[in-house]
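Pasting the structures in now, so scroll down.
What follows draws every value from the coordinates through simple rules; no lab data is involved. This is a predicted model, so every value here is computed, not measured. Cβ atoms are built from the backbone, for glycine too; each structure is taken alone.
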Structure I
C-alpha cells in the first residue's frame with residue numbers, strides 16, 4: 001500500500017472496452033497509478049485497501065446496483081471525486097448518479113476532450129498540493145525545536161516557555177535578543193510546531209521600510225485611497241490568515257505605527273487604508289527586537305501601553321557569550337551541515353581551535369559563529385579545523401589591572417569612562433544633524449564596526465545606515 005503512497009491513483013470501474021478508452025486519455029506519467037475494478041460490487045472493497053484520488057465508473061451496468069454502489073462509496077469516501085462515463089445519452093442515469101454523490105457525467109466519444117481536460121486539471125491540482133505538503137514537511141523538520149541547538153539552562157528555559165504557548169493564537173509574543181541570536185528561527189519554530197503550521201508564515205522587517213510604505217504593507221489599501229492606489233491591495237495581516245505574522249525590529253517603528261499596531265492587538269481587527277470596514281485579524285502576532293524596549297519606553301520613544309501589551313510573556317534569547325557551553329554543540333552541527341553543502345569531509349575541530357572560539361566575544365552571536373565555521377570548512381582541505389582556520393577572528397584580551405589604573409590616571413578627574421564630544425555648527429544643529437554626528441563619532445570610536453556602534457546607540461543596523469546616510473559622498477569621505 002505504501003508503494004503507491006506518492007501517486008495520483010485513478011480507479012477504473014466497468015466494462016473492459018470503455019475503461020480501455022478512458023485509460024487512453026489519462027496522462028501517462030510516473031506519478032499516476034491506475035487501479036481496476038470489474039464491477040460496482042468491488043468498488044468499495046478495492047478502495048478500502050488502496051484509496052483512489054479519482055473514480056471513473058461505467059454506467060452501463062445494472063442501474064439499481066450501480067446507484068447503490070456509488071451511494072455507498074460516496075458515503076464512506078466523500079473526499080474522493082466520482083465521474084460517470086457512458087456511451088449513450090440517458091439523462092435519467094445522470095440525474096440519479098448526481099443525486100447519490102457523483103460529481104460529473106461524461107458521454108463517449110462526444111465529451112472525450114472535456115473529460116481529458118478535467119482529469120488533467122485534477123492531476124495538476126494534486127501535484128500542487130503534494131508540493132505544498134512536501135514544503136511543509138521540510139519546514140517542520142528545519143524549524144523543529146530540536147534544531148535550536150544548545151543545552152544551556154537559559155536557552156532551555158526559553159524553549160520550555162515557547163512550547164507552552166504555541167497553541168494560543170490569541171497571545172501576542174515578544175522575542176528579544178541581540179542580533180544573530182536566532183529570533184526569527186524561534187519565531188518560525190513557534191509557527192511550524194503549532195496546529196496552524198499549514199497556514200502562512202509572513203515576516204516583515206519593520207525598520208527596512210519607511211512609515212507610509214510599512215503601513216500599506218501591513219494593512220493594505222482600497223482602490224483610490226491615495227493618488228497611486230489604482231487597485232485594491234491586500235495587507236500582510238490578511239495574507240497571514242490564521243497563521244503567523246512576524247514583525248521584526250518592532251522597536252524601530254514610529255509612534256503613529258505603534259498606535260495602529262496597539263489597536264490591532266487589542267481589538268484583533270484592522271482596517272485597510274481608505275477602507276470603512278473592520279477586518280478580523282486571525283493571525284498570531286510575533287514581534288521581535290534587538291533593542292532595549294524598556295529603555296525606549298522610559299525615554300518616551302516607545303508607547304508604554306504597547307510595551308506592556310507585548311510583554312505578557314516575553315522570550316529573551318541569551319547572547320552566545322552567556323551560553324558558551326553551547327559552542328561545541330553548535331560547531332559540530334555546523335560542520336555536518338557545511339560538509340554536506342560543500343562536499344567536504346571535516347571530522348571536527350581540534351582543542352586549540354575550539355578554545356579560540358570559546359575565548360572569542362561573539363558580538364554577532366550564533367550567526368557570526370556559523371559564518372566563521374562555514375569559512376573554515378570551505379577553505380579546509382584536511383579533516384580537522386585548526387586555529388589557523390580562525391585567524392581572522394580578533395581576540396580582544398582583557399587589560400591588566402595595572403593598565404586600567406594607568407588609563408584612569410590619564411583621564412581628566414571628571415571623565416573616568418570613554419566619552420565623546422560633538423561639535424555641530426549652530427546653523428546646522430537640527431536633530432537629524434546631531435544624530436548623524438553622534439553616529440559618526442561612535443562609529444569612529446569602535447573602528448568602523450557598525451554592529452557594535454548600533455548596540456551602543458541602542459538602535460538597529462538598518463536605522464544606523466539611514467542616520468549615517470551612506471549615499472552622501474561627503475559623509476563617506478569622512479568615514
Structure II
C-alpha cells in the first residue's frame with residue numbers, strides 16, 4: 001500500500017469519508033447488540049433505511065450476483081482498491097450479499113458480550129479451516145520446525161487436512177491430544193515452535209467435549225490462540241469467543257442451515273487476538289487480513305447465492321436448535337436402554353461422563369427470558385454402537401426406511417452414516433481407535449420429524465437384528481469364543497497404547 005501522502009487530495013478525502021462510514025457502522029453494531037438473539041438472526045445489520053435508500057425497499061437482503069462493482073470515477077476506484085474507502089470491488093474479494101451474512105454471523109457469535117470481532121465467509125467448512133490456520137503456519141526460515149496441538153476427536157476431513165495436507169505435504173507437525181479433558185496432555189505438547197491449539201466441541205462423531213476456558217487460558221499463557229470448530233453447537237447453544245477462545249470455525253452447511261441447499265464455511269475471530277506470530281495486521285483483525293490479502297489471492301469465496309440461502313436459514317436458528325435438541329434427547333434416551341445398543345454417545349444423557357462439564361457451556365441462548373432459567377440443550381447429533389459384529393451394524397443401517405443414509409448432518413431430515421466406512425474411512429484404523437470410533441458406530445443427526453416416527457424407524461431396524469442376535473452370540477462364544485476373546489483383548493491393548501502415545 002502506498003504512503004497516504006502519495007495519494008491525490010481527492011483520494012484522501014474519500015479516505016476520511018470511509019472512516020466516517022466505518023464509525024457509522026460501529027454505531028449500528030452497538031445499537032443492534034441491544035436486541036435479542038432472534039431479532040439479530042432475522043435482521044442482522046440490514047435496516048429499513050438501507051432497504052429504502054440502497055435496495056429499492058427490498059425487505060429481504062438482495063442477491064447480488066454481479067461479479068464486480070462499478071465506480072463513479074478514478075478516485076473512488078483507487079481509494080477502494082487501496083482499502084481506504086469501503087467497497088466490495090469484486091466478488092472474489094467481497095460481495096454485498098456475503099457481507100450481510102458476515103455481519104450477522106459476527107453479531108450472533110458475540111451475542112450478549114462486548115467482544116469486538118469480525119467474520120469472513122468461505123466456500124466450505126474445510127476451506128474455513130484451511131484459511132483460518134494457514135497464516136499461523138508460515139515459516140520464518142525453511143529449516144524451522146513448527147507444530148500445532150489438536151484434539152484427535154475431529155471430523156474425518158479435518159483429520160485428513162491435518163495429517164496429510166499439513167504434516168506430510170508441508171512438514172508441519174500435528175501433536176494429537178487423545179484425551180482433550182486432560183489439561184496436562186495439552187500442556188506437554190506445547191513448546192516454543194507451537195503456533196496454536198485446536199479443538200472441536202462437541203466433536204463429530206464421538207461427541208467429546210473439553211473445558212474451553214481452561215484450554216484457552218493455557219493457550220494464552222504461551223501466547224497462542226485457541227481455535228474452536230463449533231459447527232455442531234452453533235451460536236444458539238454455544239459461543240466459544242465468550243469463553244476466551246480466539247477464533248471460531250463453522251461449516252455453514254451443517255447446523256447453521258437446515259435446507260441442505262448450500263455449501264459454505266465461516267471464520268469468526270476476535271480483534272487483537274493472542275498469538276506469537278509477528279504479523280500486526282493478523283493480530284489486529286484476522287478476518288480483515290484474510291479477506292484483503294491471502295483470501296483475495298487464493299479465491300475461496302462463498303457464492304452470493306449460498307450466502308443468501310444461509311442467511312435465510314439463520315433467521316430461525318434458535319427455535320430450530322431447540323426443537324432438534326429436544327427430539328434428539330428423546331431419541332438418545334430410547335437408544336440408551338435398547339437391548340441391541342451397546343453404547344450411546346450423547347452429551348445430554350446424565351450418565352455420559354462429560355455431561356456435567358458440557359452443561360456448563362451448552363445453554364439455549366436467551367432461554368432465561370422464555371423459561372425463567374437457563375435451558376441446557378445438547379444439539380442434534382448423537383452416535384451409538386450397535387451390538388454384534390460390523391455386519392450387524394450394516395444390516396441395521398440398510399433397514400432404515402425413514403432416516404436417510406448419507407454423509408451429511410444438520411438437515412431438517414434425519415440422516416445417518418457409519419463413520420468407519422464413510423466420513424472417517426481414510427484416516428485408517430489406528431487413528432479411528434485413537435479417536436474412539438468403532439466399526440459398529442452409527443452417527444445419527446436428528447431432523448425435524450416427530451420423535452415417535454424417528455424412534456419407530458430405529459426400533460424396527462434394530463428389532464430385525466434380534467432374530468439373529470442369539471445365533472450370533474452362541475456362535476461367537478462356542479465356536480469362535482477364544483478367537484473373539486483374543487481379538488477384543490488385542491483391540492483394548494491397542495487403544496491403551498495409542499492413548500499413551502497421544
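When mean count of other Cβ atoms within 10 Å over residues 8-15 is calculated, the result is 15.0; to which of the structures I, II does this value belong? Please report the intermediate quantities before stating the final value.
On the way: I: 22.5; II: 15.0.
Attributed to the structure labelled II.
Which of the displayed structures (I, II) returns the greatest value of distance in nm of label points 7 Å out along Cα→Cβ at positions 16 and 440 on calculation?
Across I, II, distance in nm of label points 7 Å out along Cα→Cβ at positions 16 and 440 peaks for I.
Any idea which of I, II comes out highest on distance in nm of label points 7 Å out along Cα→Cβ at positions 168 and 200?
I
Among the shown structures I, II, from which was the value 17.6 of mean count of other Cβ atoms within 10 Å over residues 448-455 calculated?
Details: I: 17.6; II: 15.0.
Label of the originating structure: I.
As an exercise: Rg and Dmax of the Cα atoms in Å, calculated from one structure in I, II, equals 31.7, 107. Which structure is it?
Values: I: 31.7, 107; II: 24.3, 91.
So the calculation was done on I.
Between structures I, II, where is mean count of other Cβ atoms within 10 Å over residues 192-199 highest?
II
Figure out for me which of the structures I, II the number 11 belongs to, where relative contact order in percent (Cα under 8 Å, 6 or more apart) was derived from the coordinates. Numbers along the way, then the final one.
Working: I: 11; II: 15.
Of the options listed, only I reproduces it.
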